[in-house]
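**Q** Dropping the structures in below, format is structure tokens.
Please treat every number below as a calculation from the coordinates, not as lab data. What you see is a predicted model, and the numbers here were worked out from it, not measured in a lab. Cβ atoms are built from the backbone, for glycine too; each structure is taken alone.
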Structure P
Amino acid sequence: MVELLAVGSKAPDFIVDSTSGTKVSLAYFAGKKVVLYFYPKDNTPGCTKESCNFRDISVEIQKKGAVIVGVSRDSIASHQKFKEKYHLNFDLLADTDSALCRAYKVLVQKSMFGRKYEGILRATYIIDEKGNVASAFPKVNPLTHAGQVLAAL
């Protein structure tokens, strides 16, 4: 079982490039709840479905005082294309050095066709207005997860 950050703990700060064209840190979202969802790769079936589901309920999430932010290790250029192709209405963060994924404990050993590699666990954190972990969701289902997050807010 993967051990995510503990609920109630201080969420690690970060500074990474975003699709908004600026560097973003956790402090940038101070005073708002943050839905920080980690996904393996742009333009893959599960990641596309999950991102589009967040897009489709983003207004309801905003009404609960939260912002949505997606994170993967893809480049900003890849994120921009993904965001434009699927009309995503929230920022994507480029964790190209994996520091953010490591801080949030979402890098895990995976295997495909017998080859082992380090990959991103599909997981989500809700961070409260004070920067603490309010909820942690490991191994989420990309088809139903956005609704789960909305219910938790």
Structure Q
Amino acid sequence: MNTLSYRTRSVKPQDADIKWYVIDAEGEVVGRLCSRIASVLRGKNKPSFTPHMDTGDYVIVVNADKVRFTGNKMQQKEYISYSLYPGGQKRKKATQLMATKPLAIVEKGVKGMLPHNKLGDAIFKKLFVYAGPEHPHAAQKPEPFKF
């Protein structure tokens, strides 16, 4: 029997090449931006992608309050939350959420595109969203991410 040495390589956490990226969200469409961010957080942009490991990069999003929606989504899109009590469902339009918590739009969009388990929770902790152009992560030497 001929045994071949072709084996699928699974990256270990200590062998993963982790980088920091800065993404400027000014004028970007929310859904497209969030899907790209989720892909980088998950590590799907790397040839060493391993589905069951957290091998993704850190992402810093600046100017998150200047994102945009296409069409009439700013007036029609609803964000739903539930307090786990009877009658505790709350709905907010995108305009209301943008006025009160502009960072939540990007955070909710990215979180919904990640796995809904412990791995997704660990990956989501690598996302940092800021409303203005400044961020406190200069020591990590983040690179600008080009789409």
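**Q** Which structure, out of P, Q, was distance in nm of label points 7 Å out along Cα→Cβ at positions 92 and 108 calculated from, if the result is 0.7?
**A** Values: P: 2.2; Q: 0.7.
Computed on structure Q.
**Q** Starting from the value 1.00: which structure in P, Q was FRET efficiency 1/(1 + (r/R0)^6) of positions 20 and 100 (r between Cβ atoms, R0 = 35 Å, to 0.05) calculated from? Please list the in-between numbers first.
**A** On the way: P: 1.00; Q: 0.75.
Answer by label: P.
**Q** Consider the structures P, Q: one of them gives 14.3, 45 for Rg and Dmax of the Cα atoms in Å as calculated from the coordinates. Say which.
**A** That value comes from structure P.
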